[in-house]
Structure P
Amino acid sequence: MNISNLNAKDVLEETGLNEYEAGMGFFYSELVELNTIIYLAEQIVQFPFDLFTAPDDTIFFSIVMGSFHDSSILIITRLATDQAGDLFTLPRFKNRVRELVRPEFRASFDTRLRDERFDKEVKGLFDKAKELRRHRIAHTTQEFISGNVKLSRPNISELRGLRDALNSLLDALSFSMEYMMLPIPYHPEVTHPAGSDHKTDIEKILDCIARDSLILNMPEKHPERWSRRRAHLGEEKINKINLFRRRFGLPEA
């Protein structure tokens with residue numbers, strides 16, 4: 001039986017509905033925070049700081065990215081890898097939801113969950129995140145200080161993979177409910193009024209850096225200097241500069 005289009009109240013025992021809704025609300029809130037952190041990190045990673053800023057002007061964003069990374073690891077491991085005591089994790093909640101499913105729907109529910117099992121690669125990334133959290137982020141162990149443990153930080157692509165695995169598991173537990181995993185201003189499927197120049201807050205911040213940069217305004221303010229500088233820029237960098245110049249209503253340089 002396909003339970004994808006059924007509501008939670010149709011699939012779960014009535015006595016467990018409040019527990020289910022409270023758990024889903026908690027994990028949804030946690031995952032929105034994780035999705036938002038990774039979204040912001042992606043915007044920062046994609047911005048060409050090497051073109052528009054000097055190294056001394058990137059300290060703030062370096063600290064922000066470090067904080068984003070640690071926060072992501074803490075949320076991911078808190079939701080997925082903790083095992084001790086009565087800790088509330090998404091895999092444990094999944095098992096609890098299965099107990100709340102009415103007997104006539106359990107086989108269909110099990111089939112649904114089989115498709116959401118973490119594969120070997122994802123499990124390896126969870127283990128990497130867990131070790132990083134244990135030895136360096138949540139604690140600083142003697143093993144780490146003495147160099148007896150080798151840690152590696154998941155990159156942005158790997159964090160996306162872990163986020164997607166958790167999003168997918170929450171979706172499998174949501175029955176007919178569809179969750180928006182980003183705040184409305186960040187969500188790509190939100191439609192804005194025709195003709196409006198909608199930009200997110202992070203886009204506005206990064207645009208200000210580009211718009212006020214020396215190199216973007218060099219063709220108008222220092223044309224001779226720009227001519228010499230342009231000759232040493234590769235096509236990729238020139239295209240990036242012109243992308244932002246067009247964004248600000250300036251002619252290509």
Structure Q
Amino acid sequence: MFDEPDENASEHASSPTQRAREAADEMRMHAQLAAVFEGCRKFDAELRVGLDAEIAREIQRSMGRLEKSKAADIPFLPESSFPDAAALLNLWQARELTTNDYHIHRRPGEVMMVRWLSGEQVDTFYERLQAHFDAAMEGLREDERQANEWKQDPATLAYLKALDGVQVSMAERYLREPIRTHHLFVLSTQSADEMNIAHLCDYIMGVPVVDVVGSASAPAPGGNESDLAWFFKLFSLRGMKDAVEQMCFFAFLQKTGDF
């Protein structure tokens with residue numbers, strides 16, 4: 001489903017420990033999706049359709065510049081990009097927008113969605129991120145035990161043992177302490193060539209697809225998989241602004257048949 005890590009990596013992993021690590025990475029990305037997009041279901045977030053097109057493009061361009069500014073495989077932004085990152089984290093104030101909510105700009109076949117979190121909202125995000133990851137890992141362990149434990153071969157048993165040993169602090173994984181202590185800025189991305197738009201909206205967000213993508217782009221009832229497939233890229237920017245921890249999540253979605 002996601003570009004990172006390789007969808008089929010676990011099938012070719014060189015060791016049980018590596019297989020467990022890659023499975024945990026996939027659960028981590030699902031946990032992030034849940035924590036980012038569950039606001040309407042859990043925290044009274046609203047869908048605010050009608051984000052000004054120029055603001056949406058400004059955010060898109062800024063995220064693109066920040067992504068290009070950092071070294072490959074290093075999430076920390078270079079010091080030269082700090083002003084742009086700080087301005088993006090503070091854009092909700094500069095443009096008199098709200099935190100927690102999902103600000104949406106859409107055109108037929110395309111959606112841009114941005115959500116800011118600030119202060120205590122960031123604390124809640126990390127609590128939820130950890131809870132989602134822990135629940136996903138426990139479900140994975142149980143599924144793998146039921147499906148494979150009966151085999152009793154050494155490689156399978158080693159893999160199950162490695163899964164049991166996976167312990168991940170999501171705050172550490174997302175570099176929260178360096179951000180807070182050293183006032184660094186971090187940008188990470190997550191993408192999928194074919195995101196099921198109904199899964200994202202109906203299941204994770206708890207809102208009708210039409211409310212997110214609009215009537216011109218909503219799949220017809222009973223549509224097939226291709227009707228539900230959207231390209232998806234999520235930018236996650238984290239940092240400090242005026243001594244307050246802040247986050248900005250920007251999602252770009254486009255119907256796969258439209259690009």
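A value of 35, 23, 13 was computed for semi-axes √(5λ) of the Cα gyration tensor in Å, for residues 78-213 alone; which of P, Q is the source structure?
Checking each candidate, the match is Q.
One of P, Q was used to compute mean count of other Cβ atoms within 10 Å over residues 70-77, and the answer was 19.8. Which one was it? Comparing all candidates, it corresponds to P. Among candidates P, Q, the computation of distance in nm of label points 7 Å out along Cα→Cβ at positions 62 and 206 that gave 2.0 used structure P. If you line up P, Q by mean count of other Cβ atoms within 10 Å over residues 54-61, the top spot, with the largest value, goes to Q. Taking 0.98 as the value of Rg/Rh (Cα atoms, Kirkwood Rh) derived from one of the structures shown (P, Q), identify that structure. Derived from the structure labelled Q. With helix-only ellipticity at 222 nm (-39500 (n - 2.57) for each DSSP H run of 4 or more, over all residues; to 500) derived from the coordinates and found to be -19000, which of P, Q does the value describe? Only one of P, Q returns -19000 for helix-only ellipticity at 222 nm (-39500 (n - 2.57) for each DSSP H run of 4 or more, over all residues; to 500), namely P. Computing distance in nm of label points 7 Å out along Cα→Cβ at positions 158 and 174 across structures P, Q gives 3.4 for structure Q.
No value in this document is a laboratory result; all are computed from the given coordinates. The shown structure was predicted, so the numbers you read here are calculated from the model rather than taken from an experiment. Cβ atoms are built from the backbone, for glycine too; each structure is taken alone.
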